[in-house]
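Asks: Next up: some structures, all given as structure tokens.
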Structure P
Amino acid sequence: MIINSIYALIATFCFAVLSNARGKKLIFASVGGGITWFIYLFVSSYLNLSSILSYFSASLVGAIYSETMARVFKTPVTTFIIGAIIPLVPGSGMYNTMFETVQGNIDKSLATGINTIGIAGTIAVGVFSVSSISKAIILFKRKLHLDRIRALRHRSKSHNSKI
């Protein structure tokens, strides 16, 4: 499981190089890919959950990692989220769907295609959930900050008018 995660890290590193990630961002984007693949393998192997739940939990962890690293490095989240979800992308499912279609196995093709779409949708929902919660927290903090500033201005104006 750890060896597979290291392979995912190396593959993500190569993809990040192609995506023009530089310096520390390149390393941390690669680590995100290794972490998400480890979480996927751990959940599917040891917790014996379905593949959809395994992909969902891995995408949640990858999105949380990406949001955190984006704040640390003060860069867009896409720098890290792309690297984090690359190992999860169901490329083999897409290939097998097309292969079964070309072979004329329509039933097998539909079953594989629906499973692949479910996996891709699950990954998207996981990333979207974390992104939405993160944006809501940021907007809430910004609103609290603005409310404090308005209260200080109001207090300052009322103090000046009394003098």
Structure Q
Amino acid sequence: MHTDASTILLEVEAIKKLKYVYLRAVDCHDWELLESTLTEDCVARYDGGKYSFDGRRALVDGLRQHMDSAQVLTMHNCHHPEIELLDNDAATGTWYLQDLVFNREQNWMLFGTAIYQDHYRLEHGDWKICRTEYSRIMETINAPIPETLNFTHNMFANQ
């Protein structure tokens, strides 16, 4: 088990960076990058298990199926990380999530908050997510999207 304070801080920062990359990959629809953040046997249970995936391929394909559209715009922010190193190659993390989703195809928007519970494993020198799940604190859905809400930019519009 790591006992040196500077080593512990470096490992915690690496896990924070991993989570931030995971979130950016989801919001940018960068499925290859998302795949790089996950172990092959990764398990995901989103929204209390409403969306469940077993294995990296199933997880990436499942999110791609729900989100890979120029008309689905998301923002996922995680903060207040509580990272615990369990041993030299295992850790857990608790994060506060705020998410905003616009589904222009189905004409609804969502704002929510949740608590993420993650498990991480060190593989070949890099931290990876091996289990991720969240349970909602609150969620609001507005449908239809108000006509007064104008999208002045969409990074996916020209794809």
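Asks: Where is mean count of other Cβ atoms within 10 Å over residues 61-68 largest, in which of P, Q?
Replies: Result for mean count of other Cβ atoms within 10 Å over residues 61-68 over P, Q: largest is P.
Asks: Rank structures P, Q by Kirkwood radius over Cα pairs in Å and report only the one at the top, that is, the highest. Spell out each step's value before the answer.
Replies: Values: P: 18.1; Q: 16.6.
Largest one: structure P.
Asks: Let me ask something else about it. When FRET efficiency 1/(1 + (r/R0)^6) of positions 85 and 101 (r between Cβ atoms, R0 = 25 Å, to 0.05) is calculated, the result is 0.15; to which of the structures P, Q does this value belong? All intermediate terms of the calculation are to be shown ahead of the outcome.
Replies: Values: P: 0.50; Q: 0.15.
For FRET efficiency 1/(1 + (r/R0)^6) of positions 85 and 101 (r between Cβ atoms, R0 = 25 Å, to 0.05), the value 0.15 is produced by structure Q.
Asks: Right, here's the next one. Please compute mean count of other Cβ atoms within 10 Å over residues 29-36 for structures P, Q and give me the label with the greatest value.
Replies: Working: P: 25.8; Q: 15.4.
Biggest value here belongs to P.
Asks: Same structure, new question: One of P, Q was used to calculate helix-only ellipticity at 222 nm (-39500 (n - 2.57) for each DSSP H run of 4 or more, over all residues; to 500), giving -30500; which? Write down the numbers at each step before the final one.
Replies: Working: P: -30500; Q: -8500.
Attributed to the structure labelled P.
Asks: A further question on this structure: Tell me which structure, out of P, Q, gives 16.1 once mean count of other Cβ atoms within 10 Å over residues 69-76 is calculated.
Replies: Working: P: 13.6; Q: 16.1.
Of the options listed, only Q reproduces it.
Asks: I have 1.3 for distance in nm of label points 7 Å out along Cα→Cβ at positions 21 and 125, calculated from one of the structures P, Q. Which structure is it? Kindly include the intermediate steps, with their values, before the conclusion.
Replies: On the way: P: 2.6; Q: 1.3.
Considering all the candidates, the number was obtained from Q.
Each value in this text was obtained by applying a stated rule to the coordinates, not by laboratory testing. Owing to the predicted nature of the structure, the values given are computational and were not obtained by experimental measurement. Cβ atoms are built from the backbone, for glycine too; each structure is taken alone.
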